[in-house]
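Structures given as structure tokens follow.
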Structure 1
Amino acid sequence: MSHTACPEAGDHAAVPLEGPFSHLPTELLIQIFVLCSHSGGPLTPLDLGAVCRRWREVCISSPHVWQLIVVSTLSRSIPSIRSQAELWITRSAPLPFDVHVDLPDCEALLPIISYFLPHIHRWRDCSISLEGRTVWQTSPANFSHSSERLELQHLDVHLRTPVADDRNLDASFAYRVNAVGQVSMEITASYLPSPGSLNPLHFTSLDISESYPLHAVQSPDLLSFLQQCPSLERFSFRGVCFQEGALTVSPPVIPLPRLHTLILDSTCIQRSILSHLHLPALRVLHLRQLNMDFSLHRYHIAEPGDSDDEAHDFSQSPSSDHHTGMGMRKLISRSNPPLEILSMGLSDMRTKDFSWVFDRLSHLRQFAIVGSDMSDKVIRLLKPVTIGGGEGDLDGHPQEMRVRLPQLEILKLVSCQQFSGDALVDALTARVRYTDTVTPDQSLTRVIIASCNGLQPNHEEELFWYLRDRLHVS
């Protein structure tokens, strides 16, 4: 009997069976069915249950018959495979089960694995074959020591062309469990699977990395994939600086309520990603190698702040500065995250974006920037300012002051060549003189300046006078 889907066999298909099998005790019949399920086809339990009413009742009532789940994608649709997985998992409960997956390529691996991950504590023997060759297999010993407390920790997805040679097939899938039961998986595919083919992936950490522009992910596809990862606490995306072109419609906003760490590296789609994530718990943001010396495609809609930067400051990467700054604005205005660490390595914003962002990051404790074209105007944002925005006295009385980034403790400036030493001395000395007196528990504790040509020995001496051992220059 052949099946293209996995519906239960109805009563109309189960007729009374006459003959010697009808007199076998149920216990023996179960043992026979278990042997048949291991030696027959992947849907053998369904075939057995369709023979007669008694066999159907025995199959349904015996979890042992359903403990082997064989999945082959040959002439099978993903919905059919999902139905099979759900039925076998339900019928085999509460017993452990074996999973054997046979695939012609890597593309369906993550969707199929996702159907079994919620029940990983019940995995016993598991094997995965690609093109008829077993590339990964585990035995009961790998699971039993911590099966009751397994936790889906990390998923690593490599987007590249899977190469069908012995060496690369072994790298298509990897699975590890550490001493405390945290599960890590590594999967290779040419593209991210559609969200409709996936069950929710409850990993707490996710890395997605691209290898070639041919397999660069579009921001709507990336965001849709993230929608299936609701438990994420950390997400890293490393691209290949590929432009996706102008979007025709805005992607959906994806909430990731537990995400505390976000890393974007070497991508041109930072604006779309930052603009369509809701991250109310974000505390750490790393932006790496987002500066591009070519012009990025215009964003598909105009938003407040999209106008030209009134400061007209020099930049080697004006287009990517614009995209990064606008993405930061949207992320902060939507999520109001309690951001504590902001690191920008070869990633920049426009002057007016720095001003907008610094005015709103009241929880930021660490700010590090490498290779920025930030000007004196940006450096001066670190100075105390009057709350009313004016200067000097008002009606003969000193105006109340405030500082942007009021909880900033660590400042790191590396290879920033556009600001002057005079502006840096002016901003930092004014800041620490104010905060050391007014908010001593919220003052700079460490200032690191490296390879900034504007900082001369006389500037270093002036800074040391106020910062003392808090200053580190190289």
Structure 2
Amino acid sequence: MTTLTPRAGWWRASSDEDGDAPGSLAPTDPSAPQPSAAPFWALMALTVILFLAPQSLFPALAPLRIGLIAAVLGIVTHLVDRFRRGQPFTIPPRELLIALALGAWALLMVPLSLWPGGSLAFLHNMYLKTFVIFWLLIGVVCTPARLVRVAWALSLIACPIGLTAVRHFLTGQFVDMNIHVKRIVGFEAPLTQNPNDLALILNMILPLTVALFLLERRPVARGVLLASILLGITGVVATFSRTGFLTLATIILAYLVKLRGRPERRFAWALLVLALLGTPFLPSGYLDRLDTIADVSADSTGSAQARARDMLAAATYVLRHPIVGTGAGMGALGLNQVRGDTWSVVHNSYLEYAVDLGVPGLLMFLFLVVSSVRCTVLAQRRMAGVPAFRELFHLAEGLQISLVAFALAAANFQPGGYNVTFYFFAGLAIALQGLDVGDARRVGVQTR
């Protein structure tokens, strides 16, 4: 474990009146009780279970409900730890209150849902679990060392997911329902079974891996991180996901903009050159698949046309029902009333919330997305120029790019706004902002 000590006196009061300036920070009492490791390692176990689903590889684990056990352990040990340290059970940041208000609005709309029982079950099975993980991340990732460990865990998790995507493509393990475009079978985990969801996970992890790579100096560690980056990119390509491509392109463009004028810009340009050089080696039909992003009529599968019709139907439904939507998770029922019974949901997370929970639900989700990105902006501003916070600065940048890529690309062309994917990375961003005004006030910051 390495302790980074900033230059003497950086924490002392300065002439800056802006509370976001590093000079306004003050050291905390080092004798205060330290947070317990138990809830953090329960959260780490839950993270592995969420993204890799070991119970799928080892069926004997399935009856044990290891995900539920890890979640309960995380909740209980976190609450006990806060009680032990004389802290309130939670000090909710604004973003947590927004997510809570969103859940409360969804619950309030249950009696008005097109299928009240279905909405209640959806909130219990989906949003409640998402909210618990969101809350745990914000409360448990409370030291710089923990944030770095989570970033490393996600980077390592991306390796088997990306490798599986490439292996399925090379061995011809495709979804049977599509004869025009070969779409791979996803990973054996609920969050990555669908190739579009698999591409989203790899894309969201990628900026954190890049951040670690830019910081790491150990050759072996850099090799592992580089392998994760390459597997992530090739895994996204192997999914033939148009949304995955747009999200990946957004990430690369964001790094070209972010790193301009900095020594690390060489990495971003190298990544772009590598992508261009790899164009001739793209799978057959991949570029034709991308052409359908702009030319919807060229999609021989009909999926692009269907998604365009679904978006139009969703917008029509929202105009007719601006306040009270279909109810949480019941968007397909509402769209059936507009475009006929196809039982498909709209491939747009914003419209998904608008159809389900009306304009109020959409506004709360938008507020949550923007506020989460703002956390990373504020964190970077406070850490800029402080050598001890270099790792956290780069991780804040990575989280910012992940969330912006989700907001601009993924959310506009993919459903799943209730899924844990966005909330996981938003939770890390909010936790990071808490580090900056809490744990980061210490003179020496342990980052590994």
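Every number here is computed from the coordinates shown, using simple stated rules; none is lab data. Because the structure is predicted, anything quoted here is derived from the model rather than measured. Cβ atoms are built from the backbone, for glycine too; each structure is taken alone.
Which one of 1, 2 has helix-only ellipticity at 222 nm (-39500 (n - 2.57) for each DSSP H run of 4 or more, over all residues; to 500), as calculated from the coordinates, equal to -8500?
Working: 1: -8500; 2: -20500.
Attributed to the structure labelled 1.
Upon calculation of mean count of other Cβ atoms within 10 Å over residues 110-117 from the atomic coordinates, which of the structures 1, 2 produces 21.2? Comparing all candidates, it corresponds to 1.
Looking at structures 1, 2, which one was relative contact order in percent (Cα under 8 Å, 6 or more apart) calculated from, given that it came out as 25?
Label of the source structure: 2.
Set 1, 2, criterion mean count of other Cβ atoms within 10 Å over residues 62-69: the highest-scoring structure is 1. Taking mean count of other Cβ atoms within 10 Å over residues 262-269 as the criterion, the top structure among 1, 2 is 1, with the largest value.
Ranked by percent of Cα pairs over 44 Å apart, structures 1, 2 are led by 1, which has the greatest value.
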